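For reference, the structures are reproduced in the following blocks.
What follows is calculated from the coordinates using simple rules that are stated; it is not laboratory data. All values reported here derive from a predicted model rather than from experimental measurement. Cβ atoms are built from the backbone, for glycine too; each structure is taken alone.
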Structure I
Amino acid sequence: MIIDSHTHIYPDAKASQTLQTVKERSHILSHSDGTEQGLLASMSKAGIDLSIVSHIATRPKQVKSINQWLLQRSSPKILALATWHPGLTLKTEALSALKQNGFKGFKMHPDYQDFFVDDRRMFAFYETAAELGLPILFHAGLDLGLPKPIHCTPRGLRNVLEAFPKLHIIAAHMGGDQMWAETEKWLLSRDIYLDTSFVLQKMPLTLLERFFRKHPMERFLFGSDSPWGGQKEDLNYFLALPFLNEREKEMVLGQNAARLYGIA
C-alpha cells in the first residue's frame, strides 16, 4: 500500500477560488483542481492507494461543520484528519467523540490559526490528544503565503515533544520548510515523524540524504501536499532516490503511516 500522508481537499464550490487565492498570495501552482474527485484522479494516475486529507478551521465556529464535511469524505481511498482550533474551550469528551467517529488524528496550522506551537494554552489539547492516541500533523516552517513570524519552528516542536513525550507529532515539510539547520539541530534523531510534503524536490539531494541517515527510518512519511505538490511527480522522484534501498522506501511510502494511524 502506498499512502500519501499529507493532502488537502476543498468543497467543490470553494475549491477554484481557494486555489486562485493561494496562487496570488504564494505564487504556488496547483497540480489538481483541489476537489475530492480531483484528488482521486491524481491518486489513480500516480498509483497511490490512500490519501490522508485535511482542511483547516481558521475560526472556532468552523470546526464542527468542517469535521462533519471531512467525515463525509472518508472512504477506502481517503482518510481524514480532524481539525481543531485553539479558540475552542477544550472538552475531553469532544475529542473522544471525534475519535469514536473515526478520526485518527488532527491537522493543525499554527500560522493560519494564530498560535505558537509551544504556547502553553495548547498544552491541554496536546495532553488529551496524547491520552487518546491521536497524532497531530503540524504545518512546520515557512508558509510562503503568510508573513512572519513563523509560528511552528523546529525548536518549538522540540519543546512540545519534551513536554509531551507520548504525543505522536508529525512535523510537515521535513521538520520545517526552509529551516533545515534548525531542524537538524533540534529534531533529527528524536521521536518525531517528518513528512516529505512540498519540499521533497526542493531540498538539495545531499541534505536530503543526510536527513534520512540521521533520523530513524521508522519516523519518515511520504507526503505530497496535493494539490500544492504533484503526487505522481513526488512519488517518481522518491522512488528514484539512490541512497534508499527497497525496504526503506516501502517503510516511508506506507508502512510507517499504516502503523502510526492503525491502518489495516
Structure II
Amino acid sequence: MAELFSNALAYESLMGRWSVRLAPLLARFAQVADGARVLDVGCGTGSLARTLASMTRRSEIVGIDPVAPFVEYARRQVQDPRVSFEVGDAQALPYPPASFDCALSLLVFQFIPDADQAARELRRVTRPGGTVAACTWDRQGMEMSALFWDVAGPLDPDAAAKRPERLNRAGQLGELWRAAGLRDVEETELEISMDFSSFEDYWAPLEKGVGPQGAYLAALAPERRRALRQALEVRLGARGAPGAFALRAKALAVRGTA
C-alpha cells in the first residue's frame, strides 16, 4: 500500500475531496458518541480524524497509518489537541486490548495485505461492546474509478489485472467482520457525488501516480496514455466533459460489536 500512496499532496488532489465527503457518513453509521476514544485505522491524510473532531467536543481521536508522509501531512493539517497521529500497521496495532471505544477505517481495507488479521486487530483493541466499522468503494458504484477501468480494458488487455478486486462487492465486508468474531454485524451503502469543473479537473490528479489508477497510468507509454485520455474524454462527454460534470460514488460500509 505504501508504494501506491506515498505522495500526500497528490493523494489529496485525487481522493481527499471524496474522503472528506464520505467521512461524516461513516461516522454517523458507526454511531460514534461524543466522549468516545476513537481509533482511525489507515488515517491517511486525516480526513476521518478531522471529521470526527468536528463532530464531537470531548472525544479523543488517534490516527494510525503505515505511510509516514501521510502521517506528517495529517499532523500539519489537524491541530486539535484531542487528535494525534502515528505511523503503524493495521495488521499489528501497537495498542493494548480494549484501548478504544470505537475503531473505524475509511477506504483502506481493500489495500491491507492481510485484511483478516487487520479485522481481528480492530476487534482486539476495541472494548467489549464497542463498535468496529469500515467502508470501501463499491467496484462499479465509484464512478470515477469504474469509468477509468471500463475504458482502459478495451485498450489494454493487461488493464483488468491492475484493477482492484478485493473487498469491493456487497457482502464481503460483512463476511470479514463475522470471521473476526464481531457481533451484530450490519451493512449499508453510503452514497455521495462530486462535481468536476472540467475534464482536466478529473484527469490531472490521475497523472500524479497515486493509487491503482495513477500507478497504472504512470506505467503506460505516452501514446497509450494519450489514447486512454481521449477515450475517457469521449465517455465523459455524455456527462458534460470537457466542461463541468458530476460523478457519483457508492461505498460499502460495515459495522459490528466487539
Structure III
Amino acid sequence: MADRITSPSNPRIKSLARLAKRSERDATGLFLIEGERAVLRAIEAGVTIEQLVVCRELMRGPDAVQPSLPAPTIDVGRDAFAKLAYRAHPDGMLAVARQPDVAIESLALGDAPLVLIAEALEKPGNLGAILRAADAAGAAVVAADPATDLFNPNVVRASQGALFTVPVAVASPPSVITWAAGSDIDLYAASPDATTRLWDVDLTGATGIVVGSEHRGLSPAWDGVATPVSIPMAGDGDSLNAATAAALLLYEAVRQRVIA
C-alpha cells in the first residue's frame, strides 16, 4: 500500500471526485461504488474493480482487518475520504469500477423472462429502489431512456448492490420495443386510467412491464404496443411512487408464476 493520503486537495483524490459528474464517468468509463457490502457484491458479480480507496478509521477502527480484494488500494484519511463519500455514515471503503456493458443486445435472459422497463425516471433513488425490487423478484431492468445514468452515485447507493446482480440495459423506447418484439416479450404498460387490472392479465410468459415517471407517465411510444394495466387504488391519490408501483407489478407476476 502506498503512502497515506490525508488531504482532500490531493490530485489523486480530486481526480476520483470528478467521477461524481456524469461527463467524467462517460469520458472514462469508470464509476464509484461506496460501502463494503456493495463493493463485495460488485466483485462477486464480476464487475472489474480498477482501484480501492479505504479509510482505516472508518472501517471499524484503525486496526480493522481489511478483506483481501483484487485491486490496488489507496489508504486515505477521514477528510480525504469525505471528499469522495456519498453516504451519510460511510464505512471506509470505496471502489473505482469499470462500467459494465449495458447494451440491450447484450442482455442475457432465461426462459419466460420477467423484465421491468423504466422510462424516463427523474429520481435516481427510484431507479435504485426498482433495481432492489427486481433483484428480489428475479427480474431484469431496462432503462428505456438513453439519458438515464445507471452509474449515478445515488443510483448505485440506492440499489444496495442490486445494480450488480440484476441484468440491466439502457436503450431508447423504440429500441426497447423492437428488442421486445424480437424476443417475443409481451409488453404491459402501467397506467392509472387502464380498465384492465394487473391481476387480470397473464404474466407467466415472457413479460415486460413498463412504468413511467410519476409526473408525466409513459410517452406515446408505448401506445398500441403495450397493453395498459392498472393497480387498483382505494384512496384519493391518482398514482403511486414509481418504485412502489414497479414492485407491486413485479410481485403480481411472481405470484402468478408460483401458483401456475
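Each of the structures I, II, III was assessed by distance in nm of label points 7 Å out along Cα→Cβ at positions 44 and 116; the largest value belongs to I.
Using distance in nm of label points 7 Å out along Cα→Cβ at positions 132 and 180 for the comparison, can you identify which of I, II, III gives the largest number? If we compare distance in nm of label points 7 Å out along Cα→Cβ at positions 132 and 180 over I, II, III, the biggest value is for I.
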